[in-house]
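Participant: Structures incoming, each one as structure tokens.
Since every read-out is calculated from the coordinates, none of them should be taken as a lab result. Just so we're clear, the structure is a prediction, and the values are computed from it rather than from any experiment. Cβ atoms are built from the backbone, for glycine too; each structure is taken alone.
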Structure 1
Amino acid sequence: MTRTREFDEKTTIERAMRLFWKQGFNGSPLPDLLDAMQLSRGSFYNAFGAKQQVLVDAIRLYMEGGMDGVLLPLFEPKAGRAQIEETFARMIKHLAGPKGHQGCLVNNCMAEVADRDPVLRSALVAARAMVEEGFSSAVERGQTDGSIATRDNPRSIGRFLLNTFSGLNIASKGRPGRTVLNDIARVALKVLD
């Protein structure tokens with residue numbers, strides 16, 4: 001007879017996500033993870049099997065939430081230039097806030113574990129591809145409506161925007177302040193003109 005889970009899986013994964021985001025994958029030993037998730041060792045292994053799977057699930061949840069809401073404008077069905085600009089504005093507001101120095105869960109994990117773990121690398125690459133697709137599609141719509149220049153193809157611009165976006169997350173770890181982050185975004189967004 002199978003036992004039913006006595007915890008809300010989404011809430012439990014969100015707790016793990018917050019821990020990974022703050023401490024990293026390697027900086028979150030199993031006892032800390034169990035404590036954060038409020039699970040016994042047995043419940044953890046029965047539900048997830050391994051710490052690696054919890055991170056994969058946390059990355060999925062993080063992306064479903066639009067990276068704590070930052071990416072939501074970019075994922076609107078008719079996103080274009082205005083939504084790209086709004087996404088960068090939301091990012092800077094987040095990064096200049098009290099938890100901005102934590103950067104991005106995906107970027108942090110990409111730097112920490114992607115080169116050593118093919119399963120995690122696959123989940124992280126898929127998350128980045130989702131954001132690249134969001135930027136590229138928004139650029140394409142902007143080029144169609146004339147609000148974005150057409151001298152470069154949408155995919156190239158989308159890749160550039162994704163990497164600038166990632167760079168802002170990395171820069172935030174040094175707490176450079178809103179003025180510096182605004183300068184980076186302002187110059188990067190000129191690619192749309």
Structure 2
Amino acid sequence: MTQFAIIQEDAATDPKVLAVYDNIRRELGFGMVPNLFKSMATNPDFLEANWLKFRSIVLHGSLPRTLKEMIGVVISQAHNSEYALRVHLHGLSALGISEEVLRLLVEDFDRCPLPERQKATIQFGLLAGTKPLDVTKADYERLYDLGLTDEEVFEIVATTNLFTSVNQYTDAISLEIDKL
């Protein structure tokens with residue numbers, strides 16, 4: 001059971017919470033507010049700040065959202081974060097990623113049929129999200145050699161930061177998996 005209340009959309013009364021929920025429903029693309037954000041609604045400022053961070057990193061930028069969600073999958077799997085892993089896999093499925101790619105992303109990344117640039121991006125994200133002190137200049141150079149820009153590499157690091165903190169938060173409060 002989740003440690004803190006999950007404030008359902010029909011039970012929310014705070015104007016800031018209602019506005020953030022409305023933005024999430026419209027912008028996230030799934031027509032609902034995930035438990036991640038509902039669990040933050042007891043503190044409207046915390047909810048708003050986390051939504052804005054999520055929105056700016058995942059929904060905007062140069063890298064495709066699907067690639068950022070794939071980074072979320074591998075980081076969540078490495079951290080054994082069940083809530084986040086399931087949500088990222090569901091999100092990728094809803095965004096049109098095939099079941100084969102999703103299965104291989106989790107079970108056998110080396111055989112996952114993704115272009116080298118995408119695989120290198122995901123591998124870098126995993127390293128930065130699980131062993132940040134092991135990231136070397138050569139790891140960055142590999143990304144640049146594959147044509148990634150400074151802006152895109154920054155987005156990878158920002159994505160790993162976001163999803164690592166989401167793993168920590170959802171695991172610490174034993175967040176219930178959304179009914180999808």
Structure 3
Amino acid sequence: MLSLGIALGVLVVLVGAVIRIYNRIARLSVLADNAWSDVDVQLKRRHDLVPNLVETVRGYATHERTALENVVRARNAALAAPTPQARIEAENQLTGALRQLFALAEAYPDLKANQNFLQLQTQLADIESDIANARRYYNAVVRDYNTRLRVLPDIFVARMAGFQDRPFFEIAEEERAPVRVQFS
């Protein structure tokens with residue numbers, strides 16, 4: 001009878017440990033979803049601003065059609081991205097296109113002095129700062145979540161429950177290079 005009580009006690013402790021581990025991983029998963037949602041809100045703000053920015057620049061730099069089309073194409077790709085990983089890649093392309101657009105704007109003194117452009121540029125800078133903060137928080141939560149999926153004994157519970165690694169929101173390699181403006 002004593003051994004049955006010990007076996008039952010051990011079973012209860014194991015079940016309790018599995019539940020605690022599962023809840024910890026699930027909590028981090030929810031935090032990661034929430035952090036991604038925060039990133040998504042900031043990206044939406046940027047997407048809403050981009051058409052206004054493109055139209056303002058278009059009025060001054062009508063022959064710079066390629067740069068403007070790249071921004072519009074990158075924005076549309078970012079809006080249509082179905083998964084966080086695809087969204088991260090598309091957003092990195094949009095960031096690069098916007099950097100190119102602002103570098104291009106340096107060549108147009110009238111545009112640089114235009115009040116609408118300056119206001120849009122300030123708003124975009126604020127949004128980019130908010131995106132960077134949301135990205136940093138998202139990456140911190142994903143780091144904690146992904147780490148939890150790899151440590152013992154959590155790895156066993158995570159695998160049984162089907163938890164998967166999440167992608168980090170990293171800067172694309174081409175974003176690391178300085179922006180070059182070339183007039184052909």
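Participant: Tell me which of 1, 2, 3 gives -19500 when you compute helix-only ellipticity at 222 nm (-39500 (n - 2.57) for each DSSP H run of 4 or more, over all residues; to 500).
Facilitator: 2
Participant: Assuming 16.9 is mean count of other Cβ atoms within 10 Å over residues 14-21 as calculated from a single structure, say which of 1, 2, 3 it is.
Facilitator: Going label by label, the one that fits is 2.
Participant: In addition: Rg/Rh (Cα atoms, Kirkwood Rh) was computed and gave 0.98; which structure, 1, 2, 3, did it come from?
Facilitator: Numbers: 1: 1.03; 2: 0.98; 3: 1.23.
Computed on structure 2.
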